[in-house]
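So, here's a batch of structures to check.
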Structure P
Amino acid sequence: MDEQGTLSILRVSWQTIEDCYNIIADLPGWDVVLRGVDLSSPEEAARAMFMNLLTEAMELVDRFNPWYKAPADSYGLRFASGWKLTPEAQAQWRPTLDTLARAVADCPELVEIQSATEATRWLNRP
């Protein structure tokens, strides 16, 4: 799978999140999706990528949305020395996580994308 195939899978994952939490937004950039992701383990990488999408979705919920005042664990996130997906969220999103894990395993370009993203982030620091 190439970068475009992985991007398609991410778009479907994002659309699923949008539908679940009643938000409308563009797919976050690679800098958000790959933040803190260890690509050496596809399963861990998929969880981290999906968690990054969920944390972004939480920020996009507007005040008229029923999810607006929902705590993080309602989204399947728990903070314990960093955000983590709850076991319930992992079970709920298992098909999406499995698809993302296969995409990570099959897309060696992600390492290059992550390196370029981190370099850009470093260069743009104040």
Structure Q
Amino acid sequence: MRDSRRQASLHAALRFVITNETGAEHKPILIDLLTQALRSDETAELGRRAVALAGGEWQEHEIEQLTSYLHDRPAKSWQQADEYVMHLAAQLHRDPQAVRDKAMQLGLGASVDFRFAKTIRQARGADTD
């Protein structure tokens, strides 16, 4: 939210400087500085997005979304496990492998790996015998 306000303020300041009839001596410098600030912010945002897409650090809200979606949802087939992964990857704008890895790390592997779910199911069946 803070970044969007900053960007809006920079755009407004740039429009003001361009349209205002202030001293021509400082106008090019102000336009240059504001344009540079906008470009720097855009470059930083692109960098943050690239890190997120490459499987960078997970944000707390992403972990919560992943956990709440997969909790008590063991996959009943390979297709269902893949559907869970692809759904979350699309929702979180993450690589499917990164979603699968994070789910495994959080102990939710039965939801994203049918082989793992099947092993757990078989182990529980053996425990009840």
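Which structure, out of P, Q, was mean count of other Cβ atoms within 10 Å over residues 42-49 derived from, given a value of 20.4? Answer for the origin of the read-out: P. Can you spot which of P, Q the value 1.03 was calculated from, given it is Cα Rg over 2.2 N^0.38 Å, for residues 66-105 alone? Considering all the candidates, the number was obtained from Q. To which of P, Q does the computed value 12.4 (mean count of other Cβ atoms within 10 Å over residues 26-33) belong? Attributed to the structure labelled Q. Assign the value 34, calculated as relative contact order in percent (Cα under 8 Å, 6 or more apart), to the correct structure from P, Q. Clearly, the read-out refers to P. helix-only ellipticity at 222 nm (-39500 (n - 2.57) for each DSSP H run of 4 or more, over all residues; to 500) computed as -18500: which structure among P, Q? Of the structures listed, the value fits P.
Match the computed value 1.2 of distance in nm of label points 7 Å out along Cα→Cβ at positions 58 and 74 to one of the structures P, Q, and report its label. The read-out comes from structure P.
Each of P, Q could give distance in nm of label points 7 Å out along Cα→Cβ at positions 18 and 50, but the derived value 1.9 comes from P.
So mean projected area of the Cα convex hull in nm², computed for just one structure, reads 9.8; which one of P, Q is that? Source structure: Q.
Read-outs throughout are calculated quantities, based only on the coordinates presented, and are distinct from any laboratory measurement. Everything numeric here is computed off the predicted structure, so don't read it as measured data. Cβ atoms are built from the backbone, for glycine too; each structure is taken alone.
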